[in-house]
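Computed from the coordinates by the stated procedures, all read-outs in this text should not be read as laboratory data. Small disclaimer: the values here were computed from a predicted structure and weren't measured. Cβ atoms are built from the backbone, for glycine too; each structure is taken alone.
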Structure P
Amino acid sequence: MSIGIKFWGVRGNIACPEPTYFKYGGNTACVQLNMGGTHVILDAGTGLRNLGDEYLRQGVKDINILMSHVHADHLAGINYFKPIYIPGHSINMLAGHLRGNDWMKQAIYEHMREEVHPVQYHQLPSNFICEDFVAGKNFYINLDIKVKTVPLNHPGGSTGYRIEYQGKTLCYVTDTEHVEGHHNPRVLDLIKDADIVIYDTTFTEEEWPSKKGWGHSTWQEGVKLCQKAGAKKMVMFHYSPDYEDDMVDKMVSEAQAAWDGIIAAKDGMELVIS
């Protein structure tokens with residue numbers, strides 16, 4: 001009756017393996033959800049490799065992957081996700097920002113084409129299904145998990161998710177750029193009264209004006225949205241690769257001083273909505 005959450009990658013743009021990133025982690029976006037034995041992954045960044053090994057240890061064979069979008073940092077782990085290479089595993093990957101007509105499958109084809117990867121999509125022995133939907137559509141996973149989606153403001157498009165299970169709600173809103181002085185009504189509706197909102201806090205408010213058009217946001221905007229929507233907690237996520245641990249520490253300290261609902265995502269961190 002709970003939503004189990006584990007963060008396997010919280011960095012944006014590119015993986016950062018240096019020691020100065022160890023506190024928060026250097027893997028790119030990947031979040032694991034467990035809802036009554038149904039396994040859902042949010043994004044397939046470099047953290048997906050370690051999650052795949054964990055699934056093999058646990059014997060998990062039915063897996064759903066919801067993509068915010070397929071920019072390289074969010075897709076970089078799929079080639080190294082061992083379940084896709086093992087018969088008897090079923091992986092269903094969905095994305096809502098593409099143009100339909102098998103564009104998600106085409107993205108994976110291109111990501112695994114012969115020139116860039118030794119194993120091609122059509123050679124995989126698992127049941128690996130790639131599907132498109134139109135952002136804004138609502139759907140169910142295993143009948144009891146409701147997924148609501150909205151399009152986000154990001155180059156090439158991105159999708160925000162609201163996942164509801166047994167009266168608990170988690171929202172995933174990353175790779176989204178806000179408009180200064182304007183709160184996106186679609187995002188406000190998506191995160192209304194949510195238990196936890198994972199939000200794009202890539203840049204500081206001081207740096208953000210110079211990064212307009214890059215498709216990202218700040219913790220200050222996330223707090224404003226969450227407080228206006230009545231969300232209970234916000235998880236800072238998708239830290240810039242230019243921000244080492246000491247810089248993220250400073251951001252987190254300022255954010256937590258502004259609102260006691262702030263949680264700072266770290267690789268390996270676990271949360272439960274119960």
Structure Q
Amino acid sequence: MKPIKIGTTYEGGRPDFLEKLLSVVDYLEFSPDSLATSRKGVASINPEKLEELKKVDDKIDLLVHGVGLSIGSYDGVSKNYLNLLDELLENLCLKWHSEHLAYIFVDGVNLGTMVTLPRTIETLAMVCDRINKIQDRYNIPFLLENVVSLIPEYHSNYSHADFLNKICERTGCGLILDIYNLECDAFNHGLNIELFLNELNCNHIKEFHIASGFMDSGFMTDIHAGLTSDTTLELTQHVIERYQPENLEAITYELLDEFVDRVGQEAILNELEKLKVLFYEKSPATC
């Protein structure tokens with residue numbers, strides 16, 4: 001198996017930082033939402049940011065990780081998001097794209113956060129149908145990511161892991177396993193991470209996300225505000241070594257653009273170099 005690739009998020013508009021990133025990462029991951037601008041009420045990709053990415057398209061892999069699809073909204077996915085994704089795919093060579101298993105719109109109103117879905121028979125059928133349509137529309141792999149639970153548990157027909165397993169089995173899509181989100185759910189809601197991992201078919205995992213956040217009124221948040229903690233890195237190593245996800249290809253360090261200056265470019269580059277030392281030569285096949 002090839003070594004696990006190491007990458008990070010990038011939202012455009014920092015060409016000097018982009019040049020530094022190109023020397024240490026295997027790929028960049030960005031959200032269509034963060035690249036978007038609105039002209040006469042119509043959302044489109046910011047042309048300056050698009051041009052910036054086009055210049056590096058042949059130098060590095062590019063991945064898309066969406067926020068605005070809202071795959072779980074009862075009244076359908078966001079057409080604006082799909083238009084942004086259409087535009088990106090017309091202009092860039094994308095390795096795969098992904099989205100959160102959640103919803104952000106209710107009756108067209110943006111909630112300002114991502115909300116987890118009820119794990120019911122009806123929800124499973126709805127989500128799988130939408131994934132199949134997305135995969136028919138775009139001829140590149142599609143992944144879903146586990147998100148932090150913000151509200152109390154719904155009545156469920158499936159466990160957390162079994163719900164993800166069934167989605168992947170029925171559609172053929174892959175998973176992003178957000179390691180830090182597991183830590184948040186363990187702290188906030190008592191998720192037993194080991195039981196979750198034992199039940200999850202880890203061979204569906206194509207990508208890990210690692211990040212950090214901060215405590216807000218006793219709640220552990222997924223804000224992508226700083227460097228990864230030792231506990232997150234240790235859990236990442238544990239998943240690779242014990243569960244050996246054979247299709248894992250990438251580990252993405254997530255950081256919101258608004259925190260880049262606070263963390264510091266050099267600290268971010270050092271973090272990425274550390275991840276390469278920890279994980280680059282540690283593919284599941286060699287553990």
(Q) Out of P, Q, which has the highest value for mean count of other Cβ atoms within 10 Å over residues 140-147? (A) Q
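Using FRET efficiency 1/(1 + (r/R0)^6) of positions 28 and 116 (r between Cβ atoms, R0 = 25 Å, to 0.05) for the comparison, can you identify which of P, Q gives the largest number?
Details: P: 0.90; Q: 0.35.
Looking at the calculated values, the largest one is P.
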Q: Compare distance in nm of label points 7 Å out along Cα→Cβ at positions 164 and 180 across structures P, Q and report the one with the greatest value.
A: P
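With helix-only ellipticity at 222 nm (-39500 (n - 2.57) for each DSSP H run of 4 or more, over all residues; to 500) derived from the coordinates and found to be -6000, which of P, Q does the value describe?
On the way: P: -6000; Q: -10500.
Label of the originating structure: P.
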Q: Identify which of structures P, Q gives the largest calculated value of distance in nm of label points 7 Å out along Cα→Cβ at positions 44 and 260.
A: P
Q. When volume of the Cα convex hull per residue in Å³ is calculated for each of the structures P, Q, which structure yields the highest value?
A. Q
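Suppose you compute distance in nm of label points 7 Å out along Cα→Cβ at positions 4 and 236 for every structure in P, Q: which one lands on 0.7? Could you put the intermediate results ahead of the total?
Working: P: 2.8; Q: 0.7.
This figure was derived from Q.
Tell me which of P, Q gives 131 when you compute volume of the Cα convex hull per residue in Å³, for residues 68-203 alone. Please list the in-between numbers first.
Details: P: 131; Q: 116.
Structure of origin is P.
Looking just at distance in nm of label points 7 Å out along Cα→Cβ at positions 60 and 124, which of the labels P, Q belongs to the structure with the highest value? Show your work: numbers first, answer last.
Details: P: 1.6; Q: 4.0.
Going through P, Q one by one, distance in nm of label points 7 Å out along Cα→Cβ at positions 60 and 124 is largest in Q.
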Q) Comparing percent of Cα pairs over 13 Å apart, for residues 84-131 alone across P, Q, which is largest? A) Q
